[in-house]
Structure P
Amino acid sequence: MYARTLEGGLRAEAHSDATTYFRLSIGPALRQQPGFLHGQLLANSVTNQCLLLTVWETQADRQAADASRSLQTLLGHLQHYCSQPLVSTDYQLNAQVS
């Protein structure tokens with residue numbers, strides 16, 4: 001499995017709106033992507049930092065999502081809630097505990 005994080009600062013007043021946008025717009029678009037397994041939006045209201053985590057079956061699935069214009073547009077709109085640019089990092093998921 002492979003994961004991608006988008007990490008950055010949220011505007012203090014935007015936590016609720018960013019969460020709603022993730023649930024109603026980004027989440028449904030992610031679920032339509034082949035190989036998408038799950039995603040989470042984490043936010044810290046003290047530091048105003050956020051982390052968007054997506055997990056994919058294969059690296060090819062994750063890379064194919066990069067080519068989805070509609071998904072990339074939605075992720076780009078997430079930037080409206082941020083106080084700084086989101087930084088993307090890719091990982092291989094080596095272990096998972098549920």
Structure Q
Amino acid sequence: MFVLLLLCLLMGGLFIQLIQKLFLRSNKPNIEQLWEELENEEWYMKLIENPNVQDWIASDKENGLLKDPYFVRKIIDKEVHRECFIKYVMEKI
């Protein structure tokens with residue numbers, strides 16, 4: 001009886017997970033679109049005027065913080081994250 005109850009709970013959980021994946025998909029942000037949006041920001045344009053910063057950001061897009069779409073969204077939307085990012089970049093170059 002106990003095994004049957006656990007089996008029913010497991011099947012119910014799998015069914016709910018399947019429905020969530022099929023109907024309630026949360027779209028992950030496309031990193032290329034986020035980079036385009038970032039490049040249109042005025043503060044970003046001023047930041048990349050420095051050639052050293054351009055090189056560092058290019059490498060960071062490949063294997064750094066700018067590879068994470070959630071981080072890129074945060075620095076676009078939130079001023080606090082943006083200021084921390086600018087400070088981080090300036091310390092790295």
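Points worth noting:
- Relative contact order in percent (Cα under 8 Å, 6 or more apart) - structure with the largest value, from P, Q: P
- Label whose coordinates, when P(r) over Cα pairs in 10 Å bins from 0, in percent, for residues 10-65 alone is calculated, return 24, 45, 26, 6 (choices P, Q): P
- Answer label among P, Q for the case where helix-only ellipticity at 222 nm (-39500 (n - 2.57) for each DSSP H run of 4 or more, over all residues; to 500), calculated from the coordinates, equals -24500: Q
- Read-out semi-axes √(5λ) of the Cα gyration tensor in Å, computed value 44, 14, 11, structure in P, Q: Q
Laboratory data are not the source of any read-out in this text; all were calculated from the coordinates shown. All figures in this text were calculated on a predicted structure; none of them were measured in a lab.
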